[in-house]
Structure I
Amino acid sequence: MVKGEINKALELRKEEERIFRELNDPLNLNVSLGNQAAMLINRGDLDDALPLLKEQEQICRKHDLPDGLALALIN
């Protein structure tokens, strides 16, 4: 993916994140945060990815989402 495409994808994921927060949907919110973090990691923005992964980890621990927790900890 070229940088412009990654930036557009991140914008869409941010909107998705906002919607899942509004809906109080922890399952999909954790996926959205993980996807954003993965894109940032691929772009080399580790400092921006880390808070997303930490939040993903917290959500997964609170709501017993082992798959998301594993992904958050691996990344």
Structure II
Amino acid sequence: MVDRAVNDFKGRVQIVEVNLDKQENLQFSEKYQVTVIPTYVFLDSRGNIVDRAAGSLTKDVLYEKLRSLVGK
């Protein structure tokens, strides 16, 4: 689902997946207070958190959140 969103929102949002099982990525779990996997953190262009969701999302919910970021 996330891979499809990458293609569908290409050029409008940047989607980054971070594997928190890797030691070098643990700083992200601290910075964004990730306690559940998966966690989605939605940032604006300045890096401010504008939304977040813990746990699995349906495609419809994920796309709704992404569309709200791009204003469509």
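Laid out as a table, the results:
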| item | result |
| --- | --- |
| At a computed -28500 (helix-only ellipticity at 222 nm (-39500 (n - 2.57) for each DSSP H run of 4 or more, over all residues; to 500)), which of I, II | I |
| Which entry (I, II) yields the derived value 1.1 for distance in nm of label points 7 Å out along Cα→Cβ at positions 15 and 63 | II |
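No value in this document is a laboratory result; all are computed from the given coordinates. Since we're looking at a predicted model, the values are computed, not measured. Cβ atoms are built from the backbone, for glycine too; each structure is taken alone.
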